[in-house]
Every structure is written in structure tokens, then in C-alpha cells.
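Some structures to go through are shown next.
What follows draws every value from the coordinates through simple rules; no lab data is involved. Remember, it's a predicted structure, so these values are computed and weren't measured experimentally. Cβ atoms are built from the backbone, for glycine too; each structure is taken alone.
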Structure I
């Protein structure tokens, strides 16, 4: 199954590690550090030109590295994405 994240971006549901609300999750220093590290490693994919509402962490199934991941920044709320993923 696949999940549409917005702006013509689709990921496999099996590759999703987590879906997070960007406002509430970015309050934590650990989350900000994680996102900063992901940005430096070129693992962040911004798929919105609007105000970001959620970030989605996905396993990078095309990478040869065992723990590789991608972080997608989306304009769709985490609640909407979760509803789409469950149905």
C-alpha cells in the first residue's frame, strides 16, 4: 500500500517509520537535533511550498546503507496522513 504525502509524492506504507506533527514535535530539543542532523546529511525532502504541518520519517529502501532514512516535510497535517495510512 502507498501513502500520498502531497505534491505528487508517494511512499510505501511499509517504509514509514513515523508521522509527526511539526509544531508539537519540534518543541523537543532532541527532535530539533534529529532534524538538523538529517538536514546536514541531505536526508530531508521538502515537498511543500506552503506552511509545513508534518514530517514523515521513512526507511530509504533504495539505499545500500542498513539504517538509511529520509525525512519528508509535508503541508498535510499528521492527523490527515494517519487517517490515510489506516484506511
Structure II
């Protein structure tokens, strides 16, 4: 879901980063997006339910703690093809 949403947002002109790490809400490994909204300013997007994570969320800061980030789908595929190959499903 993150790879597909990243592609859509990039095609609409948004600079989008795919990130992977422990879930911001402590439910295991997870993937989400960071969308650039200004110079060095990002908002997290939860792609499992397609919503922007608001500042008021108790988990907001956790979305900026992750293990890997990918500028492109090609970088994500090099990390784990089976996790990001949305076109094969």
C-alpha cells in the first residue's frame, strides 16, 4: 500500500519518502510515508487506512523514528522486492 500510494503522490508532484521501521503504535514492523510539506518539514501518512497523521496523535513523534528510508520505489525494491512489488498482486 505504501509503494502504490507513494507512486500516486509522486505523480501528483509531492516529494514522498517511504519509511520502514517498528510500528509507531507498537504493533511490529511497519511501513508508512513521509510527505514533504515545506522546506525540511514532513507529515506522516498512514497508508493502511489512507490518512494523514495529525500533530494531535499521541504517536505523531514516533513516525519520525524508523530504520530505513527510500526516495524511490527502486530503492525500496532493492531492500525487499516482495514487500514493495504492488504491481504483482
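Side notes on the structure shown:
- Answer label among I, II for the case where helix-only ellipticity at 222 nm (-39500 (n - 2.57) for each DSSP H run of 4 or more, over all residues; to 500), calculated from the coordinates, equals -6000: II
- Relative contact order in percent (Cα under 8 Å, 6 or more apart) from the coordinates reads 34; which among I, II: I
- If you line up I, II by distance in nm of label points 7 Å out along Cα→Cβ at positions 30 and 46, the top spot, with the largest value, goes to I.
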